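> As structure tokens, here come the structures.
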Structure 1
Amino acid sequence: METKLYEDEMKKIQFRCGFSSGLAISCRGQGRERAGGLAIWWSDNVNYKINSYSLNHIQGEITNQDEEDAWTLTGVYGFPDENRKNDTWELIKNLSLTAL
């Protein structure tokens, strides 16, 4: 989900919500012109190892502390411009090659 927030703003919300770990990617722009911004937060009983991130995605591997199974969690913020929709699909295709 697009946050339209800067990293420091997202970190405050993260800790207020009780999440001990996370990654925040700042939005671009200022005021009403803000765009983008991504965040993922997790609690202590989840191990999330971030494999890659950009302005348009966060991807990592999740394992619960009491389980051995791992799986990939990927969040994608698609390119908002209509003429860049193909770039979103290319990003998803490339990320799928690195998923567990």
Structure 2
Amino acid sequence: MHSIKLEDDNYCFACGRENPCGLKLSFHYSNGKLTSEFTPSKIHQGYRDITHGGIITTVLDEAMIQAAIAEGINPVTAEINVRFKMPLMADEETIVKAEIIKRGSK
């Protein structure tokens, strides 16, 4: 396996400020907890007025990554598994929260 240099060029789909098609998420980190406000719009829907699960998973993935970065970890996502309990409606303001609850060797 080879090493890849991770470089932020502000074009991340989730948080990049320069990506015209991106979500432009911003995060607040305090006392080990990370939060972000996210309000999906109609362009993020799958079925009528329901936010696409891939968009929701992207937001969750980015929150986990940003929480790890805030703790001094340089992460990449190897695998993600999401089980949805209810739909997130388009135009529904949502607070996303993440925190590191356990640090392992991987």
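> Computing relative contact order in percent (Cα under 8 Å, 6 or more apart) for each of 1, 2, which one ends up highest?
Top value of relative contact order in percent (Cα under 8 Å, 6 or more apart) goes to structure 2.
> To which of 1, 2 does the computed value 14.9 (mean count of other Cβ atoms within 10 Å over residues 21-28) belong?
Label of the source structure: 2.
> Something else now. Can you say which of 1, 2 returns 0.70 when FRET efficiency 1/(1 + (r/R0)^6) of positions 5 and 45 (r between Cβ atoms, R0 = 41 Å, to 0.05) is computed?
2
A short reminder: the numbers here are calculations on the coordinates, not readings from a lab. Here the structure is a predicted model, which means the values were calculated and not measured. Cβ atoms are built from the backbone, for glycine too; each structure is taken alone.
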